[in-house]
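Following are the structures in question.
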Structure P
Amino acid sequence: MSKEKQRREALLYHAKPKPGKIKVVPTKPYATQRDLALAYSPGVAEPCLEIEKNKEDVYRYTAKGNIVAVISNGTAVLGLGNIGPEASKPVMEGKSLLFKIFAGIDGIDIELDTTDVEKFIETVKIIAPTFGGINLEDIKAPEAFEIERRLKEELEIPVMHDDQHGTAIISAAALLNALELTGKKMEEIQIVVSGAGAAAVSCTRLYKAFGAKGENIVMLDSKGVIRADRENLSHEKKEFATLRKIDTLQEAMKDSDVFIGLSIANIMTPEMLKSMAQKPIVFAMANPDPEIEYDLACSTREDIIMATCRSAHPNKVNNELGYNFIFRGALDVRATKINEAMKMAAVRALADLTREPVPEQVNIAYDTKRLAFGKKYIIPKPFDPRLITKIPPAVAKAAMESGVAKAPIKDWKKYEEELHQRSGNDNKVVRLLHNRAKTNPKRIVFAEAELLDVLKAAQIVYEEGIAQPILLGNHNSILKLKKELDFDADVPIIDPRADESKEIRTRYAQRLWESRKRKGETEYSSRVNMGKRNYFGAMMVLEGDADGMISGYSRAYPKVLRPVFEVLGRAKGVKNASTVNIMITDKGPLFLADTSINIDPSAEELAEIALMTANVAITFGFSPVMALLSYANFGSSNHPNAQKVREAVRILHERNPDLVVDGEIQTDFALSQELCHNNFAFSILAGINVITFIFPYLDSAYITYKLLKGLHNADSIGPIMVGLRRSAHILQLGASVDEMVNMAAVAVIDSQEREKRKKARMGEIE
């Protein structure tokens, strides 16, 4: 993607359909006059009077306890420098968004038009009653140190400057684990810190809290080694000034055990790395480009443990692992501050979590059989669903033990369940989907590439590294649209009807005729059909000239389904193909089937649909707790419609006893753990979270999926086709660009899984 195109897309993203990235929404009913009378006058007076009597009741009757102010003056924004408060607002909105999606915290961005430390502090103190916590962001050093110190002293709510402490907490956890792997001790290691800004100072202080010796630390700024005999050192730099008579990074690196980079790109040379001690630990965290490239460092020293801020490499030091969950724990016990004990608890929790077995969902996201504690896995991955249930409790306990918690937690199991529920309201599935696809992109045919939105989707998947698109359609038309979109990548364009495609078109037609000559296909009809893009694209996939296909944007579903079925056919052992839609809801992802193909499936067919849907859920790392839906509950009706569902459940229980499935059951009972437990305690679904729903008829599944999408703005991934010989997926008519991108990722993952199964079979044969 060109810089200009990236610029345009970024501006469009922030401007449309509504400016900005966050909004305020009501949390209470407001439909009736009674609701409004309770929300405002006269009912609102009652909580006001209660809070007047006891100020702490503000946490009981208002949202204060879940609101964090994200405050900046725009003096040190990303790598952009001092750009001012207004220009910093998109970043602060972004931080607020991350608070919400990762930890369920309502972040409110506030930009202050002052560089005066006293005015900044006084302003924050004045507005502090509104908030449960203060997240300071993008404030330049050394002012950031003074602002944070003063606010922590003068306010009784959690205050943290994430630029300092976020990196410190994550890197400290990584360092503890790296030392464990190398057999080195914190109190003995020689540390070189390149950089002397807020993050570098905070990191080094935290390392010292874990045992690093001051005399073993050398810190450098833009002028070189910070020595005790240098003049005009700030208070922070004096704290880390060395007595050693050295001046350069090269000198400092000799025989050092650890390099911490928070400075600029490419300042470390291979020679410097070679001069380090055995089993060196290098955290090159300059953003966006590290102090030494990952591949260069690993090729220079085989014994290195390496971390960067780049997601393309193992051990990414990612602040998302820290601040969201630290504030979550602090808010939940109404901590008066975030102290060293709480930060150290977060470090230990992150380090310990890395050493535990990794959930399959995380392995799937990173396309690996088994992530395990080692050189390439020293800190948890951002996709790890355990983060929200491990880090906040550790922080909360530390707050309680250190005496700063005003509302101690008593029921830790209940608290963990609450945290787990908070983790379901973001688009983790979509991020997992894209990340998984990027690990091994496949060749995906876009059968309708002459259409602008389809080509936009193909451009995105190419530029994001999700897939390698193959574009079907008129060559000149596609080139014209590519130019309009500034899509200048050299990707294959194939026109099935063009003269240059005659040879392959003839070969494909012969292949189609041979497979269907006893099913009404003639040689002539095969040649005609192979000039059609859906037949041609499907045959590309069948013949191994492509790995997957998506189509359906401009045509009714049955018209696209027919050529896919005729060319690819059903997988071995599958009686009927079906489809699954993944709905991204506030409850987390819900898997719905069959949403597109089987109009009135029999009990046997329902059981088959259920099994294939379970496999989809497993592919994405979810446990397929499954309900077979009906208008009836467990024998309350003997109508054949209910009996069909009941029989399907019996078949599943008999043939797949390990599958967590039950029915027939009404939708509300399946959705509510409490309702199900209170009325049907005998059911295997009682008290557990159901995420997979099998519908008795196509119309019920399709209507439900469309209602969720239309009324609740639930994102949909699908329909995901299951039961075909090869990877092909048919879009709903008029699918959005985002939906097409997601389906392309699904097609890639589908192909990846098929490739794995093929290799496994070949291995068994061998």
Structure Q
Amino acid sequence: MEKQIQIINLDIQGMTCAGCVNSVEKALGKVDGVDLAEVNFALNRAAVHYNPEIANPSVLESAVEEAGFKAQRLKDTEDAPEPSQQSEQEYLKFRSKMWVALGFSVPLVLLAMGPMLGFSLPNWFAPETEPQRYGLIQLLLTLPVLWAGRDFYTKGISTLLHRTPNMDTLVAMGTAAAVGFSLWNLFGTQLNAEGFYFETAGVIIALILMGKSLEAKSRSRASAAISSLLKLRPKEAVLVHEGKESSISIDLVHPGDVLRVRPGSIVPADGIVVEGSSFVDESMLTGEPLPVEKTVGDHGSSGSEVTGGTLNTNGVLTIRVQRVGGETTLSLIIRLVENAQLAKAPVARLADQVAGVFVPVVLVIATFTGVGWWLYGESANEILGYTVAVLVIACPCALGLATPIAIMVGTGTAAQHGILFRNASALEAAHRLDTLILDKTGTLTEGRPKVTQILTVDTEAENSKTNVAEILCFAAAVEQGSEHPLGRAVVEEAQKRNLEVDLTLPKISAFEAKTGFGVKAVCNEKLVLAGNPALMREENVFTEVPENLAEQIVSGSTPIFVAVDGKLIGVICLADEARPESKAAVRKFKELGLEVVMLTGDQQSSAEAVASKTGVTKIHAGVLPEEKAKIVKQYQARGGHVGMIGDGINDAPALAQSDVGIAMGSGTDVVLETADMVLMKNDLRHVADALRLSRATLRNIRQNLFWAFGYNVVGIPIAAGLLVPFGGPALHPMIAAGAMAFSSVSVVINSLRLRGFSFFKN
């Protein structure tokens, strides 16, 4: 019996760097029953995959708390605090502490550095005349700064006791060493005013608090995309019952309810228009700038679909609810974006591995630095300066933010333009694609084929044994149960002709959909087949298409052959026009260096007709669904990285096989669940945008990692004074603290550049 894996989201508090991420993941990973734990430093969130028969949420929360952090279960994504709001609260907290620290650090620095800068101090507390009073005043100015930065000490000591040291540990040890050394020189047996390092501790704390506040402010901007989506959730809806309107909470809306949506109101749930007409702004979901017309259906067809969270602009709409709560399109989008931002990209693994040992390594380096300069014969002041500089310049924060912030901004920016990445791995994999395989129907074409010809077997009208209406009637009857676009087109044609002809679709039984071939059913006690030549050959209707029919079938159209009781009675020809934007999209794919391939179950002539209009040069036609996956595998076997774009159930195996499966927004639920990327707007040009954005995001991550690694590789040796014996500069601990604060902020600011990514504009 297979184990049942569940996923729980935890809100994690107390993380300050990538080392914390590693500590939380290790703590969760040690819990029996946990398969996978992924912690996102940028979102303060953890996604834990566990077996509920072995582990439970309480155990998971306890494991995190034992590691020195706080954890709270999020029963639903709606329970989670908005990322931007959370970051804004962190910003306000750090800002208030920063101003306290700065307010006391500035006079502290002026007091400590004044004599060196040529400022003379009053004799009553000058270091030359009253060194103890001079030191006591510095101590009094330092105490409020230490209070403002008290979290560094509480968290740093806690994580050290839990054997999971982090950035707080380094800051706490560095500033504590400076303060401790100063106190020793102030109250020791030999008063030494030159050994006061109070201002160093004060400035380090002030600068780090400043960096934390700037980082939090920048992170709130980075999470703006998901927050804007969350704000689209309506709070109330207008229910129409027995002709009366009443305002109710959105939580009380159920499928089947009838709602009224007035101009300027948010559509409360996914539904179908049953009354009224209006234009709806869907830009917040699809990126489409122009409002879309929504009306009731014609000729008995369903009305326009509307999506919860979109804006009704000018008319009054009455809708029948189809999906509510977590089943709505908006909830799906939010989940996809959150999952993409929470999941770890493979590129982040190296950073996590480094961060896991970073702080212990820094502690070792700081120890060797102090011992080395002691053996070298330096003074205690110099030894302290080098050691503290090493402790405070080291910054695992930048490592922890390098990947998740870029992923957050990249996926959020994509979502705002109607491009949804299922996870971070998909975003990363997309930049490596060199082959793009496209389905034809519904992808390169409109996906709404129309009947263009109905041909009888006997072309002599006066001798025709079966008229056109009968052929259409039989075909439409068996296609009623089909979800294929061709089948739906046949049924729609029958419904249209029903207005002029007394055509009533007969009841069917023993319906069987033969994927990739057609359909088979019993109609009026007759066995009816409707499908391609392969189905006819399989059922022994014919071996080759009759010559008289083959001559009349227009090139590029798709024929559906109709047979009754094993005898061919006619053929229905359909044509599906290429999307207007398909040619431009294919051109963009080629400009990106991609090999473009068409993969379709349709016949060769239809495929070639579409290929000639779109610029596709490589075609695989007449392919069965299981063969589509095999062809994808063949391209992968050549060493290629393959992306597959489709919209139908028959595309699902190929989407799953591909390195990146891309679903058109109009696709079936199966495809949307299988795909790694979803286009909310059926515009192939957005695939090119997605691939460019993927490349830009990975480039941004590499830049962040280069800076984060490079900063520490260069900064730590300089802070340790390795260049001093060769005439190089020594790094003052205060400068080291400023550099540390800047490193994290710079990574976030660099990631924010992705918000300005240029998308294709109609």
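Coordinate-derived values only; no laboratory data. Everything numeric in this text was worked out from a predicted model, so none of it was measured. Cβ atoms are built from the backbone, for glycine too; each structure is taken alone.
Among the shown structures P, Q, from which was the value 92, 69, 50 of Cα extents along the principal axes in Å calculated? This figure was derived from P. Taking distance in nm of label points 7 Å out along Cα→Cβ at positions 264 and 728 as the criterion, the top structure among P, Q is Q, with the largest value. Each of P, Q could give Rg/Rh (Cα atoms, Kirkwood Rh), for residues 568-703 alone, but the derived value 0.94 comes from P. Among P, Q, considering only mean count of other Cβ atoms within 10 Å over residues 120-127, which has the greatest calculated value? Sorting by mean count of other Cβ atoms within 10 Å over residues 120-127 in descending order puts P first. Here relative contact order in percent (Cα under 8 Å, 6 or more apart) was calculated and came to 13; which of the structures P, Q was it taken from? For relative contact order in percent (Cα under 8 Å, 6 or more apart), the value 13 is produced by structure Q.
I have 5.0 for distance in nm of label points 7 Å out along Cα→Cβ at positions 32 and 152, calculated from one of the structures P, Q. Which structure is it? This figure was derived from P.
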